[in-house]
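S.K.: What follows are several structures.
What follows draws every value from the coordinates through simple rules; no lab data is involved. Just so it is clear, the structure is predicted and the values come from calculations on it, not from any experiment. Cβ atoms are built from the backbone, for glycine too; each structure is taken alone.
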Structure 1
Amino acid sequence: MFLHLDPVGGVAGDMFAAAMLDAFPHLAAPLTDVLAQFAPLAGIRCLVQPHHDHTLTGTRFSVEKRQEGEADRARNKGHGHSSHAHHAFRHIRSDLIASDLAQPVKDRAIAIFQLLAEAEAKVHGSNVEDVTFHEVGNWDSIADIVSAAFLIDAVSASGWSIGPLPLGSGRVESAHGQLPLPAPAVVLLLEGFPVFDDGIAGERVTPTGAAIIRHLQCKPEIGSRPRRLASSGIGFGTRVFENSSNVLRVFAFEELGASVGMSDEVAVLAFEIDDQTGEDLAAGLERLRAHAGVLQVTQTPGFGKKGRMLVHVQVLAHPDDLEDVSKLCFLETSTLGVRRQIVTRTTLERDSVEASVDSHELRVKRAKRPDGTWTAKAEMDDIDRAVSGRSDRDALRRAAEGRAVRRGGDEDQ
């Protein structure tokens with residue numbers, strides 16, 4: 001499952017939880033149980049309620065806490081805080097480590113708080129361990145982050161993407177005095193994300209919301225791979241905009257089963273070279289191949305303007321490394337432009353095994369074809385080190401590949 005976030009009104013912790021629970025309502029009851037497992041949130045319950053603003057219908061998420069001698073108080077973000085207790089990052093982390101929460105939920109919650117602490121420390125010139133959360137340290141914001149950690153873990157998405165984020169504008173009161181919007185810590189957390197100004201003032205992305213999407217490593221686009229829309233959700237924030245719904249939408253996509261093999265996405269970079277020596281180009285392409293994000297580099301001869309010889313270069317890379325690989329293309333070759341696209345590829349199930357033939361240990365790559373049969377290709381370097389002579393190399397290669405294929409058939413039984 002792949003999830004896409006559409007920040008129509010912005011992103012906040014409660015909006016994220018609301019959108020996720022609107023798309024996956026069966027997670028509401030387990031979430032209540034999870035929050036009860038975290039001691040600092042003892043006595044609180046989550047409220048998942050339908051909501052509409054006369055334009056859209058969705059869900060609002062809030063938490064309610066009962067305190068002895070006081071009436072129940074529901075959170076109302078943006079109009080005062082339900083608690084003025086401040087929490088140091090190290091204390092929250094210790095509480096999470098000592099809690100009965102499932103380990104993946106602990107890890108995600110700590111990771112989100114870590115991102116917040118690092119941003120706050122950089123903004124205020126302090127040590128990460130000494131960061132004290134103010135607004136984010138209140139129990140309702142802690143509940144938002146623990147809820148987000150649980151929901152993220154529960155859906156086990158293969159990836160996340162997000163649309164352009166509204167920046168907002170103005171000022172907000174904080175424990176450090178008036179801060180410009182977006183808040184400095186939010187600005188740091190949003191580095192690399194696409195943003196825009198929709199003309200609506202105020203806080204559009206909260207520190208909690210920014211830390212959540214940073215933790216998710218959201219891509220800036222859905223991608224070109226066809227997917228099936230399985231469900232969607234709309235989560236409302238507490239602010240009301242005059243001419244726009246203050247919502248975060250989530251779209252849950254199911255991957256379409258490929259007719260053959262397995263599908264994933266790959267970045268394709270292509271360019272031509274007609275003014276670089278073959279020797280220097282070969283050295284540059286070797287450096288490209290050495291990059292961890294590069295899957296393959298190929299070159300083919302061709303003819304360019306005025307009949308001049310040129311080289312077509314194609315690079316396959318992991319999509320997440322597209323920018324780094326693009327820069328390397330410009331650094332290692334004389335090209336002035338690189339064509340780039342993200343495409344879907346289909347690959348066969350494959351692995352690498354060792355085959356023992358006449359006391360020689362040989363590496364063999366195997367692939368499972370659509371009809372269930374296995375094919376194999378022995379590593380030529382291993383063959384060449386083991387024997388000499390074309391006839392002996394050919395015999396050793398056939399024996400190693402035959403053993404690897406038979407082993408693949410036995411594993412399918």
Structure 2
Amino acid sequence: MKTKTKLGANNWAAIVLLAFSGQIAWVIENSWFNTFVNDVISPDPRVISLMVALSAITATLTTLIMGTFSDRLGKRKMIILVSYVLWGISTIIFPAAGAVKTATLAVFAVVSLDCMMTFFGSTANDASFNAWLTNVTDETNRGTVSGITELFPLLAMVVTTIVSGMLIEYFGYTLFFTSMGLLVVVCGLVGGLLMKEAPVPKREGEEMRFWKQVFSGFSVRAVRENKKLFSLYVCVLVFAIAEQIAMPYQIIYFTKTLGYGYDVIGVNLGLMVLLAGICGVFFGRLVDRLGKPKLLLVALFVSALGFLFVSLARDMVFLCIAIFVMAFGMVAKLIVTGAWIKDLTPPASAGQFQGIRMIFWVLLPMVIGPFIGERIITFFGQPIVVDGKAGFLPTYLIFVAAAVATLLALLPVLNLIRGAKREREAELRK
């Protein structure tokens with residue numbers, strides 16, 4: 001067994017600060033922006049579906065372009081530092097959309113501000129920080145690092161749900177978004193200053209023009225040379241679509257459909273998600289020891305079971321258990337695929353391939369998933385009217401659909417396992 005590569009105290013501190021603050025911002029954008037829209041702009045789920053889809057397009061294009069730019073620049077530290085600060089500021093100004101009185105203009109404002117926030121976030125986190133992680137880690141420590149970093153989406157959910165329970169319930173959205181945005185600014189500044197620049201390997205062969213390099217990852221040659229990576233991308237695509245069927249509407253479902261207050265959901269949801277995240281750290285250590293394919297199968301089964309449990313839960317005790325299973329399944333999937341993707345990503349094109357990953361992880365899932373969820377809610381949800389605006393309450397069926405879709409992600413993983421087995425047999429015959 002190879003000796004595990006050490007990252008150093010400064011890099012570990014930077015990883016913790018940047019991963020934590022980045023996930024705070026993403027949780028706010030993926031959950032609390034949607035809740036804000038439902039409470040302040042319109043209860044019509046089509047507004048959320050539109051916002052999520054346009055944000056996903058923005059995130060993908062930004063990551064593809066800025067990731068390639070950071071590859072060519074060969075340095076990511078300054079990009080991370082500046083864009084994290086702007087990311088936090090754009091979070092602070094988001095609730096300004098609520099001041100727009102005309103309904104159509106309010107929708108335009110909220111979508112525009114969300115896309116602006118996504119541009120800075122994708123530049124900071126997806127295009128630069130994730131590419132830096134690929135370059136600063138190796139196969140001896142990626143499972144461990146992934147286990148730590150994938151704790152933060154859940155920890156961020158804990159922090160935002162608990163803080164929202166205290167702030168939104170009594171003071172409104174503006175103070176909540178301002179406090180969380182300031183946290184992103186401070187963590188981004190400190191983490192960006194602490195991190196050590198990781199060397200970016202030079203591409204082999206002739207130097208490409210910028211735009212040719214941006215899209216070179218979509219060529220038949222690139223797919224053929226990275227067949228395993230693209231198979232894993234397909235797995236991510238399927239389970240990410242499953243998540244997006246339910247995730248944009250989950251807080252609305254817990255508070256409006258089930259009737260729990262923000263404060264009650266904040267504490268109980270937060271504790272279960274935190275527990276799932278702690279378990280995820282230990283799961284990440286298993287990834288380095290036991291291997292990724294089989295553990296990904298386990299993660300997919302657990303995730304599907306979690307979605308099914310949430311669809312059945314009504315009382316708080318069962319709901320807490322269901323949320324724990326769902327959250328652990330989600331973080332386990334992210335740990336395995338996050339580490340596995342880094343293993344298979346060409347080091348010299350880490351930034352560019354972050355953009356390609358975003359097509360499968362964000363763009364298509366966030367266009368397809370919320371649309372499926374919105375259709376299910378529109379057909380099967382309970383009609384409501386809020387301040388004269390018609391809409392629908394989310395239904396438990398979005399979680400049932402998420403469970404079924406998650407199981408479909410088993411197919412590309414099984415294909416990868418069979419392919420690896422055939423490769424071993426071929427090696428033995430030589």
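S.K.: If you work out mean count of other Cβ atoms within 10 Å over residues 27-34 for 1, 2, which one comes out largest? Can you show the working numbers first?
M.R.: Working: 1: 16.2; 2: 23.1.
Max of mean count of other Cβ atoms within 10 Å over residues 27-34: 2.
S.K.: Also: Out of 1, 2, which one gives -24500 for helix-only ellipticity at 222 nm (-39500 (n - 2.57) for each DSSP H run of 4 or more, over all residues; to 500) as computed from the coordinates? Don't skip to the answer; put the middle values down first.
M.R.: Working: 1: -10500; 2: -24500.
Source structure: 2.
S.K.: One of 1, 2 was used to compute distance in nm of label points 7 Å out along Cα→Cβ at positions 107 and 395, and the answer was 2.3. Which one was it?
M.R.: Values: 1: 5.1; 2: 2.3.
Computing distance in nm of label points 7 Å out along Cα→Cβ at positions 107 and 395 on every structure in 1, 2 gives 2.3 only for 2.
S.K.: Moving on to the next point. Quick check on the output: 37, 25, 18 is semi-axes √(5λ) of the Cα gyration tensor in Å, for residues 123-290 alone, derived from one of 1, 2. Which one produced it? Kindly include the intermediate steps, with their values, before the conclusion.
M.R.: Numbers: 1: 37, 25, 18; 2: 36, 20, 18.
Corresponding structure: 1.
S.K.: Further, regarding this structure: When you work out relative contact order in percent (Cα under 8 Å, 6 or more apart) for each of the structures 1, 2, which one comes out largest? Could you put the intermediate results ahead of the total?
M.R.: On the way: 1: 17; 2: 29.
Answer by largest value of relative contact order in percent (Cα under 8 Å, 6 or more apart): 2.
S.K.: Of the structures labelled 1, 2, one was used to calculate FRET efficiency 1/(1 + (r/R0)^6) of positions 91 and 251 (r between Cβ atoms, R0 = 41 Å, to 0.05), giving 0.65. Name it.
M.R.: Working: 1: 0.65; 2: 1.00.
Attributed to the structure labelled 1.
S.K.: Computing Rg/Rh (Cα atoms, Kirkwood Rh) gives 0.96 for which of 1, 2?
M.R.: 2
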